[in-house]
1. When you work out mean count of other Cβ atoms within 10 Å over residues 67-74 for each of the structures P, Q, R, which one comes out largest?
2. Which of P, Q, R yields 20, 17, 9 for semi-axes √(5λ) of the Cα gyration tensor in Å, for residues 139-194 alone, as computed?
3. When helix-only ellipticity at 222 nm (-39500 (n - 2.57) for each DSSP H run of 4 or more, over all residues; to 500) is calculated, the result is -3000; to which of the structures P, Q, R does this value belong?
Structure P
Amino acid sequence: MKITSDNILYYKLEDLRNMTLNNNLLWLESFGCKIYQEKGLISIENSKMPDYFARVIISPPKQANEKALLILNEFEQESIKPEIFIDENSTSPILHSILDSKGFKPIEVNATFARVLFPGPKTLDFFLRPAEVDENKKWSSLYSRGFNHYGIKKEIDRIRWLHAFETSDSVKHWFIVKNKSLIGVCQTCIGNSVVGIYSFTLSHSNRTLSTLHGALLAIRMKLTEQGAAVAYFEKRFKENIRTKKYSAKPLLGFKVIRKLIGYRRVK
């Protein structure tokens with residue numbers, strides 16, 4: 001089947017949603033997350049990173065209500081509660097009421113953006129250089145500074161990415177280079193016929209529109225070395241959460257193919 005310029009229509013939407021979701025699970029496993037799946041429910045756990053303790057519901061609304069009740073009953077006596085992410089197609093007023101009764105409030109939307117990337121203009125000033133295993137500390141340090149992680153967060157980053165460097169064949173770590181200077185980092189996760197773009201960040205002194213454009217062009221060049229590639233990334237939005245009414249706009253030519261409403265216990 002030929003990839004056309006009509007973007008993500010190369011695949012049926014549901015196929016593309018499944019492909020990107022399974023790719024995302026590969027990325028999560030790369031740094032030590034344990035993934036447990038049953039029909040319509042995904043459990044994500046990481047004993048060293050409480051931020052990665054979640055349940056994802058992707059069932060039809062009626063089954064989603066049942067799964068939410070199972071999750072809430074499972075953790076009724078636990079002090080740590082999971083974040084619960086509900087596919088926008090799974091949510092309903094009843095489900096919102098069930099979660100609200102237990103103190104879970106919608107606090108963010110996790111949107112998946114996807115498109116087909118084609119080979120385009122090239123640049124000599126910007127490129128991606130693979131990070132070797134023995135460069136994991138340098139890569140992780142650039143990542144931490146880019147995301148303003150210091151102290152214990154920086155140490156968690158170091159452990160997290162060392163695990164990915166040493167164990168994952170799917171996740172590749174890259175330095176973003178401008179001329180001869182390392183100006184940022186990113187990751188690619190290859191699997192399930194798509195490429196996930198993760199952990200993209202630039203050093204604070206290089207956050208200009210021209211540098212951002214050059215860095216994105218370098219990523220595009222790398223991903224399309226062998227021809228067109230189906231790529232995706234995820235972005236979290238913490239404002240204007242309105243479950244069914246929330247609308248993430250297209251970004252950089254990428255279209256939204258999935259929205260997960262994130263609930264967290266706030267009382």
Structure Q
Amino acid sequence: MSQAAGGPVSQVLSSIEIRGGEAIWVLAAHLYAILVPLILVLVTNHHWDYLQSTTHNPSLFYIAAVLMAAGSAFEVAQNTIDQWYLTPEVASANGVGFCDMLAFWFMCAGQAVLAVGLAGDAWWVLPLAVLLVVAYPICYLTQTAHFLPPSLIGVLVAILCYQAFGDPFIFLSVFLGFTTIYFFIALLKTGAQLLHGFTTIVASSGLWFFRAAVENGEAGTPVSWGFLAIVIAATVALMGIAWPVLTKLPMSPRIVRQAT
């Protein structure tokens with residue numbers, strides 16, 4: 001009786017090979033990543049009139065939010081396959097996996113739809129967005145610059161946001177890509193699974209800058225390029241100071257649980 005009652009719990013826990021506190025932190029970070037696209041929904045609802053006057057088709061932002069959330073859900077699936085313990089060879093890191101491919105493909109598609117919603121009336125936006133989405137699985141399956149299509153479409157969205165709202169703050173979403181790599185490299189270098197959570201949160205937080213750009217644009221209070229430069233410089237300085245500390249973090253113990 002007790003074994004039957006404990007069966008589902010032990011089966012779930014058997015897929016999580018990181019210890020309690022780290023597991024809670026990493027799982028919470030991925031829940032955050034799934035929920036972050038709600039920002040796009042809320043911003044679209046709240047600033048609908050402004051977005052109608054400054055973008056091509058804001059109704060596409062809802063579709064973009066669904067695709068981005070789906071991408072994060074596939075990332076959760078791949079992490080589960082990898083028992084949530086990231087090492088360089090697993091698909092959630094530098095390896096290859098079906099759900100990993102789908103995760104980035106859906107995120108790329110979400111960004112592409114966002115780009116079309118922003119400026120689909122420009123003749124070149126839709127073909128470029130479609131090209132990058134189609135190119136991604138080809139790049140992934142051949143392991144040829146497979147991070148290039150998502151990176152390019154992220155830059156495209158930032159440029160189109162700046163054209164629409166006039167706020168340079170949106171370019172911090174591009175800078176987040178470098179910050180994500182920073183935590184990711186530290187994670188693989190040390191094996192400290194705590195850094196998995198930071199990598200996930202940073203990687204999924206770009207939509208906060210979309211929200212800021214929309215609100216600042218509507219209020220007529222965009223940040224200056226100088227302020228943007230100061231924020232980036234200060235962040236880079238902090239990253240440099242923190243690097244020796246991060247790279248000395250101990251490797252997390254791997255907790256292998258047996259399902260009953």
Structure R
Amino acid sequence: MRIKLSRTHLMFLLLVFLILIGCSPEKSREVASSSIDESQMIKAFEGLEIIGEGTHFLTAKIDLTQTLSPEFKIYALVLDEDGYALPKVSGYTHDPQLEGKNHLWFYFFLYAPGHLPRSWEKSGYIRFIVATEDSTVLEKDIEHRKNWDAEEVKIFDLPSPPDEIPGCIVLKDYTFLARDDYRKPEGYYVEGKIVGRDGEWTHFVALSDIQGQEEEPEIRLETDRGWLELAEGKSHSMPEAIAPAPPYVQGWWDGKGHFHPDPVRVLGLKRE
């Protein structure tokens with residue numbers, strides 16, 4: 001049995017087809033690549049542009065020439081002149097989702113209440129890392145020098161990282177790592193966020209009990225015992241006649257100056 005369609009019916013079906021095509025999202029026509037073009041990716045990293053800067057932060061931008069599959073993640077680390085990541089400078093990747101642009105921003109910021117060792121003041125490179133869940137695909141170091149410490153904190157240009165940044169404090173050396181930092185916390189840590197304003201982050205808000213784990217040392221050499229205040233990283237020796245400001249962690253320090261909680265819990269924690 002043949003079905004005969006009139007010219008009116010054919011025109012109606014054609015119109016419906018054209019409407020369906022027109023309603024499809026623009027991004028559906030973009031095909032995310034399941035592999036990367038290393039030369040193009042390196043070229044994107046070499047085109048690094050600084051779009052925001054302050055005494056304690058740096059905002060960088062790259063232009064991607066290809067849409068990557070979600071399995072690929074792009075990270076960046078701030079390195080010193082010898083190629084080691086600066087411990088007190090963390091960061092994370094941000095997609096500003098600008099229409100018609102394929103930009104990625106990288107927020108870097110210093111969190112170091114109190115004294116910053118001179119050897120940690122200056123950076124020499126930014127290392128870009130393309131990785132999947134299982135492996136590192138590509139690394140590229142781009143030269144960029146910056147002094148991260150100064151007596152007067154200033155903002156030279158915006159945009160800056162947000163005033164509140166989620167992440168965790170690593171207890172052994174009171175280092176803050178943003179939630180999407182390429183580095184992962186080693187040993188015990190406490191989840192929370194750093195808070196500040198005007199390009200400076202001044203304190204940590206603890207939002208969890210102690211997470212993670214660490215191996216018990218074969219030989220336990222305690223150089224001191226006391227507590228670590230989580231808000232600003234202040235530490236006090238047990239003999240000091242000072243009451244700790246909550247939330248805090250009791251514990252001991254080893255010969256390297258690393259702090260070990262004992263007991264493994266946060267005291268005086270108030271959850272938001």
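1. Values: P: 17.2; Q: 21.5; R: 14.4.
Sorting by mean count of other Cβ atoms within 10 Å over residues 67-74 in descending order puts Q first.
2. Source structure for this number: P.
3. It was calculated from structure R.
Any read-out appearing in this document is the output of simple, stated calculations on the displayed coordinates, not a laboratory observation. In this text the structure is predicted, and so the values were computed from the model without any measurement. Cβ atoms are built from the backbone, for glycine too; each structure is taken alone.
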